[in-house]
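Trainee: The data blocks that follow each hold one structure.
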Structure I
Amino acid sequence: MNKKDIWRYKSLEQLENKTWGTTTEDSGITQKSLALVKVPVAKLSASELRTLIGQSFNPTYLVPLALEILKNDVLVTAGMYPGDLLKNVLDVPSTYWGEHPDLHQSLINMMQERSEEIETEIDLPEFWRKKAEA
């Protein structure tokens, strides 16, 4: 195992040195998210990544893993509809992409290669619409 990949075997709680604890809130998504932050990030499925990214958990650790999945199937169905994981990745704030230009370029390249297919499946946020067409 490469030392730089050790982070993949830690949970979000371990990576962020933060405990979210539990909740009495009835929301299934909140309870699911709080359970998922205890799972090593490398073991998260596409659906679980979609959930955590959609709930605005730390994209630093989640987006690279999501992009690995999207490289194999950009329109993977992660529990809801074709392209749902991609849609949540595209909704990550633009500040994240500015801080990670290599991942940003990788995503743009992926989108440009499959732009027609992507645009028929999901409604691209404005920030990405121009990049996919370039």
Structure II
Amino acid sequence: MTKETLLQMAHNAAAFAYAPYSGFRVGAALLCEDGTVITGANVENRSYGLTICAERSAIVGAVSAGHTAFRALAIATPDAHEPVGPCGACRQVIREFAAPEMPVYCEDAENPGTAIIETTAGALLPFDSLHGLGSRDRETDG
């Protein structure tokens, strides 16, 4: 799957965002190792700390469906005039499940194809010193 296709799926997911307080919609598309794509959208709450970001929505949906290995993540922000990267909480959750080399693409959906941030999960959270605490990672990522 191309990054353009994955970004388009993230753009489409942003249409389902529930953002009545910020007016800032976000969509995410997570490519699983088996080729399945799980999408997510941000869901706000009056108690703002309870808001769920699109990235975490997609990851939780994927894990809940039995997917724990991922190949790429795309994030679209149609209400921004430039690409916007994940928040700190999302970066931590991304690194919980993604290998450091997994590509992450961010694009503002208002101007698709014009400005894309291309990075990796490891670059989003470069000093992930706690990652090795998980038993599944002790031998490979410690």
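Trainee: Suppose you compute helix-only ellipticity at 222 nm (-39500 (n - 2.57) for each DSSP H run of 4 or more, over all residues; to 500) for every structure in I, II: which one lands on -7500?
Mentor: Numbers: I: -16000; II: -7500.
Here the read-out was taken from II.
Trainee: Of the structures I, II, report the one carrying the highest value of distance in nm of label points 7 Å out along Cα→Cβ at positions 57 and 97.
Mentor: Details: I: 2.3; II: 1.4.
Going through I, II one by one, distance in nm of label points 7 Å out along Cα→Cβ at positions 57 and 97 is largest in I.
Trainee: Where does the value 2.1 come from, among I, II, when distance in nm of label points 7 Å out along Cα→Cβ at positions 33 and 89 is the thing being computed? Kindly include the intermediate steps, with their values, before the conclusion.
Mentor: Working: I: 2.1; II: 2.8.
Source structure for this number: I.
Trainee: Out of I, II, which one gives 21.0 for mean count of other Cβ atoms within 10 Å over residues 49-56 as computed from the coordinates?
Mentor: Working: I: 21.0; II: 18.4.
So the calculation was done on I.
Trainee: Another question about this same structure. One of I, II was used to calculate distance in nm of label points 7 Å out along Cα→Cβ at positions 17 and 81, giving 1.6; which?
Mentor: Numbers: I: 4.2; II: 1.6.
Only structure II yields this read-out.
Values in this text are rule-based calculations from the coordinates and carry no lab data. As the structure is a computational prediction, the values presented were derived from the model and not from experiment. Cβ atoms are built from the backbone, for glycine too; each structure is taken alone.
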